[in-house]
Structures are given as C-alpha cells and as structure tokens.
1. Identify which of structures I, II, III gives the largest calculated value of mean projected area of the Cα convex hull in nm², for residues 28-107 alone.
2. Taking relative contact order in percent (Cα under 8 Å, 6 or more apart) from the coordinates of each of I, II, III, which one would give 30?
3. Looking at Rg/Rh (Cα atoms, Kirkwood Rh), for residues 76-139 alone, point out which structure of I, II, III has the largest value.
4. If we compute percent of Cα pairs over 28 Å apart for structures I, II, III, which one ends up with the highest value?
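Where a number appears in this text, it was derived from the coordinates with a stated rule and is not lab data. The model shown is predicted, which means the values in this text are computed figures rather than measured ones.
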Structure I
Amino acid sequence: MSTIGLFYGSETGNTRKVAKSIVKKLGEDVVELFNVSKASADDVAKFSALILGSPTLGDGELVDSWKEFLPTFKGVDLTGKTVAIYGLGDQESYGHEFCDAMAILFEAAKAQGATLIGSWPTDDYEFSKSKAVVDGEFVGLALDNDNQKDMTDERVDAWLEQVKDALLG
C-alpha cells in the first residue's frame with residue numbers, strides 16, 4: 001500500500017500536472033493520487049501522510065472541487081498524520097492574494113491535528129500579499145506556472161527533498 005495520499009483540486013490542469021510530477025518523482029508505489037472531486041473521507045483516513053494541492057482562484061479561494069470536498073476532509077481526524085501542501089497562483093495578476101488557497105488547506109489540516117511540514121521561502125517571488133505566508137515563509141510550496149513556469153520543476157525537486165523523509169516516516 002502507498003504511504004502518501006496526494007489529494008488535489010484543479011481547474012486548468014496545472015495543479016494536476018504538478019501532482020502527477022510529484023507521483024513520478026516519489027514513485028507510484030509510494031504515492032496514491034486522488035482528485036478531490038472523486039475522493040472520500042476513507043481515502044484520506046487510510047494514509048499516514050498527505051500532500052494537498054490547490055490553485056488559488058477568484059478572491060483567494062479554493063478551486064470548486066476543494067470547496068465541495070472540504071467539509072468531508074474536515075471530518076477526518078488527522079492527529080498523527082504528516083501533511084505537506086503545495087499551491088499554484090499568479091503573482092503578477094493576483095499578487096494581493098498569491099497562493100491564498102494554501103492557507104485554507106493549512107488551517108483545516110492544523111485544526112484537525114495534523115503535523116504540518118514543507119514551509120517554503122518567499123525569496124524569488126514578487127507579490128504584495130498572501131495569507132499563505134506565516135512567520136515569513138509560505139505554509140507550503142508556492143508555484144506560479146503563469147509567470148515562473150521555468151522554475152516549477154526545480155522548486156518541486158527542492159521541496160520534495162525537504163519533505164520526503166518526514167512524509168515517508
């Protein structure tokens with residue numbers, strides 16, 4: 001059985017592409033992939049470690065599939081589980097709410113008792129505000145495939161190197 005459950009919501013496909021890249025990098029025997037539009041509470045509960053991914057839409061909101069799944073997700077006790085988060089945003093057009101959806105997932109997982117890992121430096125980004133910045137760092141991996149697509153793969157590799165051991169327990 002896989003150790004890590006990767007749960008993502010996606011509208012344009014960018015968050016799904018990153019999810020598939022993470023699975024490829026860590027291995028299909030290690031990570032099981034779930035689109036939250038088709039996931040259940042049992043799917044979340046069966047893993048000791050989770051990776052959560054979402055783009056930020058509208059006024060700093062989760063993608064619709066995550067909005068619909070969040071009440072189900074919030075019903076799962078995450079005590080003893082390790083959770084890492086990644087998010088996509090557009091720092092040029094939406095620099096006032098860059099990757100805010102990560103903050104929503106972070107707060108939900110924290111309230112459910114999860115051990116959160118994977119904070120990420122704000123260096124090399126140009127945005128004015130983000131709810132996903134806590135103590136000077138993003139609460140997870142922030143990606144901008146609209147303006148910095150060339151940095152995505154390198155950032156994913158560096159972040160996975162940082163979180164891999166904790167996720168694998």
Structure II
Amino acid sequence: MTKKRVLFVGRFQPFHKGHYTVVKKLLAEYEEIIIAIGSAEEQNFENPFTAGERIEMIRNCFSQSELAKLILVPVRDINNDKLWVSHITKYVPHFDVVLSNNNLVKTLFSEAKKPVKSIGFFDRDKYEGKKIRKLMTNGNKWQVLVPKQVIAFIVGHMACERLRSLI
C-alpha cells in the first residue's frame with residue numbers, strides 16, 4: 001500500500017456500484033481517500049440528493065475500519081473553471097494525487113500543477129447516475145445498480161417520489 005492521500009471528486013447522484021467499486025479499490029491502494037462531494041448546494045433533477053444525504057449513502061456502504069480512511073467533504077459549485085481548483089483545495093485537506101476520468105477535472109488540476117491519474121470506469125454504460133435517476137422516475141429496476149445500503153436509504157427517504165416531482 002502506498003502512503004498517499006488521494007482526492008476523488010464526484011457528485012454521487014446517487015452513490016452507485018461503479019462509485020462503490022472505485023472507492024473499494026482506492027481503499028486497498030491509498031492510506032486515505034478524500035471524497036469531494038460536488039454540487040453540494042444544488043437540488044434539482046440532476047442533483048436530487050442533498051450533500052448530507054450523499055454523505056449518509058456513502059457512509060452506510062463501508063465498515064468502521066474503512067470509514068476511518070475516508071474523508072467526506074461537501075463542495076459548492078462556483079461555475080468558474082479558472083477558480084475551481086483553488087476553490088476545491090480550500091475545502092479539502094492536503095492530497096498527493098487527484099483521481100478522475102472527467103477530462104475537464106483532469107485538465108484543470110493538471111494546469112494547476114497537481115498530479116492527476118485516471119481511474120478505470122467500472123462498467124460505465126451500466127452505472128451512470130443520469131441513467132439510474134431516469135430508471136428511478138420510471139419505476140424501472142434501478143435497485144441492481146446501487147449498493148443495498150443505498151437502496152434502503154432511497155426507499156426510506158422516498159427519493160423516487162422526490163425525483164418524479166423534480167421532472
């Protein structure tokens with residue numbers, strides 16, 4: 001195991017099995033994982049879950065020993081690419097490397113001279129938040145795409161009904 005702290009930025013709307021697989025892989029490779037939960041202030045169809053709800057979803061998926069290695073930080077959007085990296089770094093602890101598959105995120109951190117690595121998507125066509133939200137609104141089988149702890153959270157918070165009201 002390397003002795004590094006990694007930054008993983010995402011919206012996690014909702015936290016799905018693709019995210020879960022990536023975090024499990026990171027837990028095996030890094031000493032600490034900072035999960036920056038983006039668009040923390042928004043609530044609309046693209047961002048139906050509050051930052052607090054996403055933190056709960058993520059926390060519910062991991063053991064106490066795994067949680068000891070996770071740092072969950074909500075981050076507001078500023079809609080300004082030139083200031084975005086400095087904005088993120090004000091919210092999160094020091095990190096050694098950024099992991100992302102998002103081309104804009106990789107470009108912005110690279111331009112800021114921050115080390116960036118790509119992470120492999122885990123079945124991206126299947127595990128995509130937008131598709132999962134659409135399945136949730138249509139009453140289709142979304143449950144196979146998220147960890148069981150997230151299913152319990154979504155059902156318990158009547159999130160499918162909330163999504164339908166946001167269309």
Structure III
Amino acid sequence: MEWEVRWPGGRVERVSPQRGEAWDWKPIGPGVYDVRMGIKNVRIETLEGPDVDGHVRIRVNGVEHQLQVLDDQKMLLESMGMNTDAEAEGSAIEAPMPGKVLEVKVAAGDEVAAGDAVLVLEAMKMENVLRAPREGKIEQVHTRVGEAVEKGAVLVTYEMN
C-alpha cells in the first residue's frame with residue numbers, strides 16, 4: 001500500500017512501507033504517536049479527520065498542519081480523471097465517472113450529513129459509494145437503480161437554503 005500526502009503549498013510526499021522506510025510508530029495516547037523515522041524523531045497528534053476525501057488536521061512537533069492523504073485507489077481514480085471529490089458547497093451531486101447505478105440510498109426530502117452514503121455506482125467492475133459532500137435536504141433524485149450514467153450527470157440535487 002502506498003499513500004500520497006499533500007501538504008499546503010503544493011508539497012507532495014509518497015509514503016510506502018515497501019520503500020524501506022524504517023518508521024517506528026509508538027502510541028502515546030488516543031491519536032498521539034512518537035514516530036522514529038530513520039534518525040529523526042517526531043510527535044504526531046491527530047486533531048481532526050480524516051474525512052471521506054482524506055483531509056486531516058494534525059500537529060507535528062507542536063506545529064499544526066492540514067493535509068490530504070490519498071490511498072492507492074483514490075490516486076488511481078484521480079489519475080484517470082475520475083475524482084471522487086465533490087464540490088462541498090454545490091447544490092448537486094454529479095457522477096464522477098461513467099457507470100451503472102446499483103443502489104440509491106436517499107429519497108427526496110431526506111436529510112443527509114456530510115459523508116452519508118447517497119448511492120452506489122458501478123464503474124470499471126468496482127462498486128463506488130458516492131457520499132454526501134455536505135449536510136442538507138435532498139430535493140430530488142435524478143436517477144434510478146439500473147440506469148447507466150455518464151460522467152458529470154446530475155444524480156441528486158439539494159434544496160437551496
């Protein structure tokens with residue numbers, strides 16, 4: 001498993017246990033670790049997250065950082081132009097890739113929280129759970145089970161506040 005860590009300012013690091021990094025994680029308390037990385041020691045504290053898109057807020061040696069951690073699957077989807085991120089402030093959830101709707105988990109009038117499962121889309125023989133990018137009330141579901149959808153198709157809309 002390889003991860004990509006995206007820091008503010010555009011710095012990107014790849015982390016992979018197979019690359020021979022000798023990282024020794026010692027838990028100190030809930031979400032707090034002393035990490036030995038070669039000859040360097042750091043204290044890492046998880047402050048918030050990760051959320052569904054891999055965003056996390058951490059403290060490294062007392063300095064707070066917001067970053068994004070992507071696993072192999074998210075990196076692959078992104079490299080193919082099939083980003084699973086949705087506009088958090090948008091009024092609609094669009095298909096991030098072409099596929100077939102396997103399951104619809106919401107209906108008009110339902111209240112959803114950020115991260116709730118909205119529907120399941122099959123693409124490239126994988127089941128992809130599309131999640132609510134923000135909280136709100138569902139105005140309309142524009143698709144049904146079994147329907148083939150194109151990338152960018154509006155699947156669900158939110159009521160405007």
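1. Largest one: structure III.
2. Source structure for this number: II.
3. II
4. III
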